[in-house]
Every structure is written in structure tokens, then in C-alpha cells.
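Just so it is clear, none of the values below were taken in a lab; they were calculated from the coordinates. Everything numeric here is computed off the predicted structure, so don't read it as measured data. Cβ atoms are built from the backbone, for glycine too; each structure is taken alone.
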Structure I
Amino acid sequence: MPFTVATWNINSVRLRLPIVESFLSDHAPDVLCLQETKCPNELFPGESLRALGYVHQAVHGQKGYHGVAILSRHPFEDEETRDFGEVGHARHQSVRLHVGERRIRLHNVYVPAGGDEPDRAINPKFAHKLDFIEAMRGVSATAEPGASAILVGDLNIAPLESDVWSHKQLLKIVSHTPIETEGLVRAMTDGGWVDLMRSQLGAHEKLYTWWSYRSKDWRAADKGRRLDHVWGSPDLVPHLSGLQVLKDARDWERPSDHVPVLVTLDL
């Protein structure tokens with residue numbers, strides 16, 4: 001059976017609820033993981049999303065900042081949250097999904113952006129980001145015997161040269177500095193994860209999921225970065241059957257600066 005998981009930094013779920021509803025109606029992924037929901041749990045628009053078939057919901061939010069949510073057509077259990085970096089942010093959640101006979105541990109992660117200065121000594125936000133990705137090394141793709149694993153989210157790091165519009169010009173820009181990219185690759189490798197997007201597309205083709213609001217004509221400039229990721233346990237790689245990055249979503253009414261990413265597995 002085809003199983004599609006989508007990830008999207010929505011940059012305020014209440015502000016952008018109409019495009020979330022449109023996306024779910026048009027694309028109908030089995031699971032949608034949202035980041036930067038920017039609302040406390042009691043104000044999350046759960047009823048509107050249940051009406052679209054996403055009756056299983058896990059919400060971990062905060063007023064005005066951060067926040068993650070999992071919306072699923074499939075039942076899940078054993079919801080967990082972790083506070084990487086121990087600063088009290090709502091940036092991680094995980095659940096155990098049941099998809100047919102298969103169990104899948106799903107992690108939804110929102111890595112801190114890290115501010116503008118890539119120096120932990122003078123920038124606490126960057127220090128938090130580095131601590132966060134260091135702590136992610138403890139998230140294992142094979143932690144649960146008999147279960148597959150998926151990790152998705154806005155990881156706020158573009159690790160490959162092909163993940164940015166200019167490797168040379170962005171080497172000293174937060175999101176593509178060597179200390180960040182090496183840290184993220186180390187977290188992926190130590191956790192036994194596989195980059196499912198690159199497994200599907202290859203390592204060399206340019207691929208972006210984020211375009212800055214500051215660009216007057218983002219499409220013409222196309223100065224993007226791949227900040228949104230889908231990782232999986234190695235057993236899922238043979239089941240990969242599709243990848244979509246909905247670039248056109250950047251032109252939707254009142255868009256996020258990120259676009260949805262969908263990965264399909266034939267389970």
C-alpha cells in the first residue's frame with residue numbers, strides 16, 4: 001500500500017489554515033507533520049483538520065513561538081516529546097504509527113534557526129542550535145525492535161552543496177556553515193538514518209524547500225536552500241516510490257517561506 005508522509009514548516013498554522021486545508025484536500029497525505037505552528041495546544045485548529053479526515057492528532061505547541069504537530073489518517077500511540085538543548089522549546093515530538101501490519105516510529109523535529117552570527121561564543125541562539133543537533137545524535141532509527149522509523153522536519157540546515165544556491169557564498173551563513181552541516185550529517189550517521197529525499201533524487205541535483213521572504217521575486221532569483229528533510233531507517237529505502245517538493249506552494253496566498261515535502265513509500 002502507498003504511504004505518504006508530508007512535512008511543512010507552516011509559520012503559524014492559524015494564519016495559514018486555508019492553505020493547509022487546501023493542501024490536505026488536494027494531496028491527501030497519510031500524515032502531515034507541521035513545524036512552527038506558533039500556537040498553544042488549546043488554540044490549535046484541530047476540528048477543522050479532523051473534518052478533512054485527520055482524526056488522529058498530536059499537538060505540542062507554545063504561544064507565539066515554535067510548536068510542532070502531527071496530523072494522521074492512521075492511528076498512533078506512545079506520543080513522546082524531547083527538549084533538545086533543554087531550553088523549554090516545543091520543537092520535537094514522536095509517535096508510533098500503525099500502517100497496515102507495519103509499525104513506524106515517526107519523529108517530527110524543528111531545529112532552531114540559530115540567529116545570524118555563526119559563533120556560539122557570542123550568539124546564544126547559535127549555541128542552542130549546535131547543542132540541539134548534537135543531542136539529535138541520540139535519536140536512533142533502530143531504537144524500537146521490529147519497527148521502522150521516519151524523521152521529518154525543518155532541520156534548518158542545508159548540508160550538501162546541492163542543497164543551496166551557492167555553496168561558496170553561503171559557507172559563512174547560518175544554515176550552511178561547516179560546523180552545522182557536519183553536525184547534522186553526524187547526527188544522521190550516528191543515528192543510523194538514511195536521507196530519503198537524496199536516496200530518491202540523488203546527491204547532485206539542486207533541491208530547495210525554502211526561499212526567503214526578503215526576495216522580491218523569489219522564483220526569478222531562485223536563491224533557495226533545502227532546510228526541510230525526510231530521513232528513514234535503512235529498511236525503508238527499498239520501499240521508496242515518490243518524492244514531491246511543492247515549489248508552487250511558495251506562490252500560494254499568504255504563503256510560508258517553506259514549501260511542503262512529500263515522500264511516498266510502497267508498504
Structure II
Amino acid sequence: MRKYGLIIIAGICLAVLVFGHLHWKNISQAAGVEAREAEAKVKEKEKEEREALMQSLKPENNEQQPLIDYLHYKSLTQDRVTVSLVGSNGTTGTGASKTSNSWAGRLEKSLRADRDELETLRFINHGHEGYSTEDLLEGKKIEAVIQDDPDLVIFENSLINNHYQSLSLEQTEKDLKNIMTKLQKELPNAKILIISPNPVANSKTENSLGLNYLDYIKASEKVINTNKWTYMNSKEGIEKKLKKKNLRLADILTNDNIHPNDQGHYIWFETLQEYFKLK
């Protein structure tokens with residue numbers, strides 16, 4: 001009898017284990033289904049939020065869209081976003097102790113950090129020291145920018161070198177028109193931002209044509225305004241910040257009194273960073 005009792009108890013234990021296993025298996029399966037359903041709902045919500053964000057950032061719905069929002073939209077709708085820079089010494093970062101301290105280096109880092117989707121943002125720098133607007137055209141540097149197929153072009157108008165090389169105002173205006181014609185024709189979907197160079201110490205010093213740096217700024221702005229091109233006056237923006245920070249122009253220029261030092265590039269970057277967020 002005792003033997004049969006042990007067999008019965010063993011049978012009961014085995015049955016309990018089997019039924020317990022099946023019970024927990026059913027519970028686990030149910031939990032798995034719930035988890036998958038919850039995950040599907042989260043993904044659907046994320047998809048809806050992404051689509052809503054894309055609609056809110058769509059350039060067609062935002063006539064005066066900040067550049068940072070435009071780049072964000074591009075990052076949501078295509079595999080990569082490219083910003084191409086073209087210009088002269090200011091674009092190359094002349095005067096900065098290292099590339100990362102230039103306005104271009106700081107702007108690239110700032111844009112990537114501003115929005116998660118812009119981590120893969122690609123900056124291509126076509127700055128060339130000593131280049132005038134004429135040099136950019138003759139050296140086919142504009143064609144190099146077009147080859148990048150960028151979403152945004154930042155064109156630093158090479159007016160410091162135009163002044164130094166005594167290019168006429170007529171030639172400067174002609175070059176500016178030719179550069180913009182090439183960019184707009186070959187990159188119809190890209191945004192193009194023209195920026196002036198930085199302020200210099202001897203802005204009223206005349207060249208061999210009797211023209212000073214400010215003459216080149218004014219002549220270029222006349223053409224830019226007539227054609228309604230997108231423009232940021234870096235010179236004025238930097239000068240306003242100097243006044244606000246109680247700094248002298250000499251404090252932000254290198255010993256040549258022309259190129260910005262690290263502090264000068266940082267203030268130039270601040271000016272651009274603010275512009276990118278403006279409507």
C-alpha cells in the first residue's frame with residue numbers, strides 16, 4: 001500500500017508540474033502577445049509623430065522657415081544632408097588656431113548637436129585662401145560645389161580679396177551674378193546663403209582704384225537686394241556683438257588686422273548660429 005501511495009503522490013506531483021508548466025507557458029505566450037502589441041502601438045505612435053513632424057517642417061508650408069528647420073526636414077526625408085561652403089580665407093578658417101575653432105567648424109558641430117537627425121550632416125569646405133570672386137570662377141570652384149549636390153550652400157563673398165586685388169566694382173558685381181546664376185541653375189532645389197566677410201581694421205583704406213572695403217560691401221549688397229537673394233551681413237552682425245560684449249575689433253583680429261582669431265571666429269559662428277534659427 002505504501003508503495004502505491006508513493007506512486008500516486010509522484011503522479012500527482014508530475015501532474016502538478018505538467019499543468020503548472022502549461023499554465024506558465026500560456027501566461028508567457030499571453031505576455032508575449034501583449035508585449036508585441038504594445039511595441040506595435042509604440043512604433044505606430046512614433047510613425048505618426050514623425051509624419052506630423054515632417055508635415056510641420058515641410059518647406060512648402062513654411063515660407064520663412066529657419067535654416068535649421070529646413071535641414072531637419074531634409075534629414076527626415078533623405079539619407080544624407082550636405083552643406084557645401086565656398087569662399088576665401090574666412091571659409092578656410094584663416095586666423096583660427098585649428099579647424100574646429102573656425103566659424104565653419106563650430107557651426108558644423110553645433111548643427112549636429114542641435115537635432116538628433118543631423119548627426120550624419122556632411123560639411124564640405126571649398127574655401128580657398130587668397131581667392132577673389134574671379135578666382136572662384138576661373139578656378140572652377142563653383143563647379144566643385146555643384147558636384148557635391150548640396151542641400152545648402154553657404155557662399156562667403158570674397159570681397160576682402162577683391163578689394164586687395166583691386167578688382168573693379170563692375171567685375172565684382174558681374175562675378176557675383178555669374179556665381180549665383182551657376183548655383184541656381186544647377187542646384188534648383190538647394191538653398192543658397194550669401195554671407196559677407198568679416199570686418200577688417202582698415203576698412204576705409206583705398207586700393208589702387210581708389211576704392212575701400214566698404215565700397216565692395218555696398219556694391220554687392222545692391223546686387224543681392226535687387227535679386228532678392230538670401231543674405232547675411234557677417235560684418236554688421238559681428239560688429240553688433242562686439243559692441244554688446246564691450247570688445248574692440250582689434251581684440252578679435254590676428255596681427256594682420258584682417259583675419260579673425262579664435263575669438264573672432266567664435267563671434268562669427270554665434271552670428272551664424274542665431275541666423276540659422278531665425279525665420
Structure III
Amino acid sequence: MKTIFITGASSGIGKSSARLFQSKGWRVIATMRKPEEETELSKLRNVTILPLDITDTKQIKSTVQSAISLGSIDVILNNAGYGLFGAMETLNDEQIVQQVNTNLLGTMRVTQAFIPYFRERKNGMVLNITSIAGLVAFPFSSIYHATKWGLEGWSESLSIELAPFNIIIKTIAPGGTKTDFSGRSLDLGSDPIYDEMVQKTISGFSTPSTPEEIAAVIYEATTDGKDQLRYLAGETAEKRFNQRLELGAENFRKEIKKWFLNLQNN
């Protein structure tokens with residue numbers, strides 16, 4: 001029986017992935033900040049719940065060691081994260097640091113903690129949930145983009161660096177997803193100068209994909225045996241990235257700029 005270790009498994013894509021892998025006969029180690037509040041996954045067979053706040057470096061080390069002590073681990077799914085949305089000048093330093101610590105450094109630190117284990121085994125896989133926001137850019141998402149573009153570049157570099165040890169790195173880039181991203185997983189900067197612009201921009205985004213659809217792509221990436229780094233997940237992600245490839249990076253930027261200006265003028 002193979003084992004997957006999942007961060008941010010209390011809701012959304014993380015929880016749906018935990019359910020899917022468990023249903024496929026995998027052992028699941030589902031981690032979350034408040035495991036005492038989990039009532040569904042804890043009832044499933046072969047699912048272990050462990051506490052993990054990926055901004056807590058000490059807890060990362062202790063939870064990884066606890067997970068390893070339970071038996072062999074085959075796959076890490078770095079899913080924990082949230083969105084920071086708003087005009088750059090409205091964001092305070094605490095918001096910026098927290099976004100980088102969670103979305104970028106948290107994923108890096110969890111992965112780093114598992115590398116010696118995978119290297120000694122000469123086998124392992126790390127799946128990083130990035131976003132279409134790691135491949136294209138939109139207004140009022142600058143810090144979020146910084147973390148997700150950072151994850152994409154870091155993952156690509158790591159996929160080459162760790163190849164001699166048979167450690168596979170892959171990224172999953174969802175587009176808009178029907179999760180609590182617009183609720184508890186969203187942090188907003190606010191200022192009267194920008195508030196209406198921000199709300200118009202948010203209203204212009206579409207969210208057609210479900211967490212279950214994204215989980216299916218994650219499972220495919222885990223099991224397809226392909227030497228493939230990047231997986232687009234959902235209709236929005238595929239549409240936007242293909243549009244960028246077709247137009248070229250600069251023309252795509254101009255199209256997004258035109259969309260944004262038209263949105264604000266209506």
C-alpha cells in the first residue's frame with residue numbers, strides 16, 4: 001500500500017485529494033492546522049490526521065518525523081496555501097510576509113524536510129499545488145503571483161537537481177476552483193481608492209472547476225508514470241495558458257491589460 005502525505009487537508013483540494021487517494025487504496029497522512037476540528041477524514045480507514053502549520057518550522061520537522069515513523073511515504077502533496085488579493089500599496093508588511101511564508105517558504109521547508117528521506121530511499125515524488133497564477137498574471141494579485149511563480153521556477157529547478165536520486169517533482173496548476181478560496185482562504189487589502197476596482201476585478205474571474213476535478217488531475221499526475229513537470233488542472237487554467245502560448249507573453253499581457261481597463265470603465 002502506497003502512502004501520500006498531504007498538507008492543507010482540512011478543506012478544498014487537499015480534502016478532496018485525501019478522499020480520492022483513500023478510495024483508491026492508498027494510505028493517507030492528512031495534515032492540517034486544527035486536526036481536532038476534522039470530523040470526516042478521521043473516520044476513513046487508512047487515514048491518519050496530524051497537526052501541521054507550514055509556517056511553523058519546528059512543527060514541520062516534528063510532523064515529518066512522526067509521519068516517517070508510521071511507515072514508508074511515497075508521495076508528498078504540498079497543497080496548503082491561501083490567496084492575498086489587493087492593490088500593492090494597500091498591503092501591509094505582515095500580510096506580505098505571511099503570504100510568502102505560507103505559499104512559498106512553507107512548501108519549500110516541508111519538501112526540504114523530506115528530501116533526505118527520499119534520497120536515502122532513492123525514490124519519492126513531490127507534487128506542488130501552484131496555480132495558473134504561477135504561469136500568467138492578473139492585477140491585484142502581485143504577491144500571490146510572486147509566490148506561485150516562485151514555486152513554478154523552484155519546482156522546475158528541483159526536478160533536475162533531484163533526478164539523480166529518482167526523486168520526481170511535479171506541479172499542478174489549477175485555474176478558478178469552487179473552494180473556500182474566496183472565504184477563509186482569501187486575505188484582502190483594502191483602501192477606498194481601490195475597493196471598487198478590486199471588486200470589479202474579482203467579479204470578472206470565473207470558477208468552473210470543482211476540488212474533485214482538481215484532485216483527479218493530481219491522482220493522474222501521481223500515477224501516470226510520465227516524466228512531466230507541469231499539469232494544468234481545469235478548463236480555466238488550460239484556456240488561459242494556451243492563450244498565453246498562442247499570443248506570446250507580451251501580447252497576452254496587453255490583452256489582460258485591455259480586459260482590466262474595460263472592466264474598470266464599465
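Figure out for me which of the structures I, II, III the number -19000 belongs to, where helix-only ellipticity at 222 nm (-39500 (n - 2.57) for each DSSP H run of 4 or more, over all residues; to 500) was derived from the coordinates. Walk me through the numbers on the way to the answer.
Details: I: -5500; II: -19000; III: -14000.
So the calculation was done on II.
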>> Suppose Cα extents along the principal axes in Å, for residues 199-246 alone works out to 33, 31, 8; of I, II, III, which structure was it derived from?
In response: II
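0.45 is what came out when FRET efficiency 1/(1 + (r/R0)^6) of positions 7 and 127 (r between Cβ atoms, R0 = 25 Å, to 0.05) was calculated for one structure; which of I, II, III is it?
Working: I: 0.45; II: 0.00; III: 1.00.
Working through the options, I get structure I.
Which of I, II, III yields 13.2 for mean projected area of the Cα convex hull in nm², as computed? Let's see the in-between values first.
Working: I: 13.2; II: 23.2; III: 14.3.
Structure I accounts for this read-out.
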> When you work out mean count of other Cβ atoms within 10 Å over residues 167-174 for each of the structures I, II, III, which one comes out largest?
Replying inline: III
